[in-house]
Structure P
Amino acid sequence: MFRICLVEDEIDLANLIKTYLEKAGYQVTLFNKGNDALNYIGNDVDLWILDIMLGDDVNGYDIIKEIRKKDNNVPVIFTSARDQDLDKILGLELGSDDYITKPYSSKELVLRVNNIIKRVYKDKIATSINYDDYVIDVDKRMVFQNDVEIKMTTLEFDLLVLFLKNKEKTFSREEILNVVWGNDYFGSDRVVDDLVRRVRKKLPKLNLDAIYGYGYRLL
């Protein structure tokens, strides 16, 4: 799971952004004061979101300067109510990756975060999939929730990956049988229902939608 550090002094906005990011599968550490964020620098963070103007004597520019002393590669997004070219240029010169002007949509911010994460960590993403607070390591065939492993059988894992790689696509029971069990399987297609039930029980946040009389899709 990718770790994001959010520094925002508007508490209601900060909590809203945190909620949206967590729903998108990120682990979020939130600070409302710049000094607290400065003290956190050096911890394992995959992306910083910094409000430029904060409520104490530390601003976003101060924080990115300290971040860059320790890590020149971790991506940083600036947010600000000031829509001035000078602010954007200064942010870029200090090593930010993006700049978003308030008021902004939380969904837009999440999209920008997703794009930067995909670009910077493309090698890491290639072997893992996030869904809600689940992290699925495809190569190691392991599933985690909040860093705790959830044990899956071979068939359960194969079914899970099939749906995760094809979100919102509807599969018939026959198609699932062919992919998960193989073309040489002979028996009732009701084994699919049993497998889905087991996966749902282990991963209750997985939104597997049943299509009556046909099959399933992941939403």
Structure Q
Amino acid sequence: MRIYLLVVILLAAFWGCKKDEVSKGGQESLSAWLNLKQGNRRIYRVDSLAFRRDKSYPDTFSFELMETVDTVFEDNVNEPAARIKIVTRKDSLDFWKFRRMYYAKVTDDYYERVEENIRYLKVSFPPAEEALWNMNSRNNLPATWLFYENLNKPYREGFIPADSALTVVAGEIDNNIEKYRYREVYGKGIGLLFKENVEMLKQGNNWDGYKRTQKLVYAD
């Protein structure tokens, strides 16, 4: 859907990341940021705008999403991984409804998430200003280059603040025919605090695509 900007290509060339490798080394463990302990729960507030080419105004959706670490196991390379259950509800007065399962894995070097048999490389570790990695290096989707925008800075924008947070972003597109934004914020000792995705393409006089935010409201 989206057209990749030249700046993304130049960034990749500048940092010498033509090979799809993640950062190596470092003292601190990524598990200090993302702990996949069995039974852990995270509840998020999700707000979404859905744009359709045949409508002048977007449809609005809001709901709550809960992720629970259902099972921790060893994967096919004998490394720990987790099976995570997603349920949703309209609000606190509604019942939770099962939506899907996904798999996650945290090593010393990366955080990986597998949804609908598609493997995404979400975080490269250790965090560094020069870090650059392809989120889709382990699947067949077009390359999406990610990098750190903020390193170990306080985060106060959401419902749950963090004294130290990492912000992962992709190259942003914002013009008259296309809009693209990817942003995820991880709090130390908490996990994912905030997520924003925007993918929109102009179709005639209207937009087609979506805007979606996900904010953490509760964590075990």
Fill in the blank from the handout: Across P, Q, mean count of other Cβ atoms within 10 Å over residues 141-148 reaches its greatest value in structure Q
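With helix-only ellipticity at 222 nm (-39500 (n - 2.57) for each DSSP H run of 4 or more, over all residues; to 500) derived from the coordinates and found to be -1000, which of P, Q does the value describe? Walk me through the intermediate numbers first.
Values: P: -11500; Q: -1000.
That value comes from structure Q.
If you rank structures P, Q by distance in nm of label points 7 Å out along Cα→Cβ at positions 149 and 205, which sits at the top with the largest value? Don't skip to the end; give the middle numbers.
Details: P: 2.0; Q: 3.3.
Answer by largest value of distance in nm of label points 7 Å out along Cα→Cβ at positions 149 and 205: Q.
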Practice task
Rank structures P, Q by distance in nm of label points 7 Å out along Cα→Cβ at positions 61 and 133 and report only the one at the top, that is, the highest.
Solution key: P
Fill in the blank from the handout: If semi-axes √(5λ) of the Cα gyration tensor in Å is calculated for P, Q, the one returning 42, 16, 15 is structure P
Fill in the blank from the handout: From the coordinates of one of P, Q, relative contact order in percent (Cα under 8 Å, 6 or more apart) came out at 14; that one is structure P
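No lab work stands behind these numbers, since they all come straight from the coordinates. Bear in mind that the values here come from a model prediction, so they are computed numbers and not experimental data. Cβ atoms are built from the backbone, for glycine too; each structure is taken alone.
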